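Structures incoming, each one as structure tokens.
Just so you know, all these numbers are worked out from the coordinates, no wet-lab data involved. Quick caveat: nothing in here was measured; it's all calculated off a predicted structure. Cβ atoms are built from the backbone, for glycine too; each structure is taken alone.
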Structure 1
């Protein structure tokens, strides 16, 4: 798979919320650049139908929430509301015939000013699994703005974690909003904000976090005027802890990935990167999601019908535009370490269904959200700093220049 077709890469913005570590997730995406979540409530040929549709905004409180399959059965469904980096699962049940899921409580109302994620896995009549994930956001009153942000409260993250806010409305009073978000650390380290346009604000230190650092994000946006007549509605404290250091360097020319843990090389893994016409981005990318199984569909990212793999194992998202490091069971094992064949993603040898005994399974089980994967020696350009959590590709003076408080 690949990052988005080059023509679909422009204007990337942040993923609205932190997806976290779920047991089994499904993402309708392609291994490419560009935005993978758009369009109708299902892609062509998608067996899992979800309402509200993927990417829907300003969804009303009384809107229908449902998951259905025309045939086969639903294996698992998880619906989560994310608000202020807190996750709350929506109670629901799969019908006795396995064809639908609905909230357990009758007359369930969606919460306003929230982001919902829906993850579903279905099995068809031949026993083949298919996965899908969608997101939608609910209505925010017109005179209010909120910021969807990550990482999750009380999470443990890698040393490359960037605190990222995506605002539901354009912010014109950037200094006031940035000043209202206070980040403190133990031990103390300077943390500076950087604006990407009018609706995204990221925070990071000059270099990767030290393992063991405790970080507190004090969101004091309530009643702060973000734009004329539009005021914030959030007041929240979020904490997270920086775990062990793990950084991985993918050499696209040598077809290897060197994994370093706390400065020591623990493994050199054979990989396959982007092919000559669909190269992988260079640069530092930060893990933002981990999925034990996901779907990758070329239709969603500009590759037409080149591929549609419904059960990609051990998928680790590196960019918003669709670059993943993932398990690959369909290539000849001799490909890994010798040839670049993907549409831009980084492939590790795996088996159908995934296994902890494969290179992909080994790496997946040792990865945290916030870990850094750096690609070198690709013929592609460096990944944009706002494509996912790509801010480490800016030097410290450039980063600080993007603050509204400087």
Structure 2
């Protein structure tokens, strides 16, 4: 994780004296070494997909314009970290929400899979900061701290939250690039989560073909304009029959380690309602529907930057985890005094541009009448000029890193 941006907050603290305390370490220690001989990849993929869908629907339900981006993986990692130090009741609630196994060793394997995608390179930049910011004088449980750091779940920093609340609020906004009107500092801690995506496509979208084009709502009314990035190429497209959705799969980076999947719903009048019926089985159906086109097809998606600020605490409370924020018994094994995070904020930003590692293939039209090799419902193009959904996946683990809906040009 990158926590350099929070150096000021840590530096705000003067000398603090640790208060001796005897933690109850039972249930907070993962035994070493962990030997898991069963293949847990399928269960990991199923469990993470299920959580990503659950949280996506919770985010969408609170979105007024259906324009948002968030990182399900980042929320999952932070909640897992807090669960490792929670009391049995809260721990069970969190484990049930994020589909985390109770077996210590299998849980650790989940953590390894979930964080194995974190590879920064010149072509891929997914920068994540996951921080539990404690008030000065709050002492983390060393065993719990060791677990969350070793497993790359979150970082723990301190700052004078109660001594200098106004200063801390302003610094949080500045360093996390958030514009929230208020940040609740009533407790002795806050959870801060930032995720920034900016990467290069495997092949670029031709610079000369970027076109200013109208963007429509789901019933065809023009609601604004976008810069469409266009290219004619062989592409992976599919058709999800249960949703009547066209989907597009675009590779990212030199080794195509990441893929971005786009979906449009040409036969639906309400994208939100259509997506509400999605299950993980439908996601698997989508992944199996992709086919490489035999002939070049036209692909056009908007060039955009989308950013969202989420009150994750409220969303998690809506999903049944309510004791984590104000019940000292719930976090007694996280720190002394027990951490009471009054806020859990995620700011996510995703940038889509036309730059790629390699030149796009020369534009060419498909021969008239030539078969595409795709489902007939797909046709011979994918034009995202109406509300669409998209998500970033790590190919090796099939983990959803970021998910987004785009309905209104900004």
- Item | Answer label among 1, 2 for the case where FRET efficiency 1/(1 + (r/R0)^6) of positions 150 and 214 (r between Cβ atoms, R0 = 25 Å, to 0.05), calculated from the coordinates, equals 0.90 | 1
- Query: Here helix-only ellipticity at 222 nm (-39500 (n - 2.57) for each DSSP H run of 4 or more, over all residues; to 500) has been calculated and equals -1000, so which of 1, 2 was it run on?
  - Reply: 1
- For the read-out FRET efficiency 1/(1 + (r/R0)^6) of positions 54 and 198 (r between Cβ atoms, R0 = 25 Å, to 0.05), a value of 0.35 was computed from one structure; give its label from 1, 2. 2
- Highest-scoring structure on distance in nm of label points 7 Å out along Cα→Cβ at positions 62 and 350 (candidates 1, 2) is 1
- Note on the structure: Working back from -0.58, -0.71, -1.11 (log10 I(q)/I(0) by the Debye sum over Cα atoms at q = 0.09, 0.10, 0.13 Å⁻¹, computed), options 1, 2, answer is structure 2
- Query: So relative contact order in percent (Cα under 8 Å, 6 or more apart), computed for just one structure, reads 25; which one of 1, 2 is that?
  - Reply: 2
- One of 1, 2 was used to compute distance in nm of label points 7 Å out along Cα→Cβ at positions 134 and 310, and the answer was 1.7. Which one was it? 1
- Query: Ranked by distance in nm of label points 7 Å out along Cα→Cβ at positions 86 and 102, which of 1, 2 sits at the highest value?
  - Reply: 1
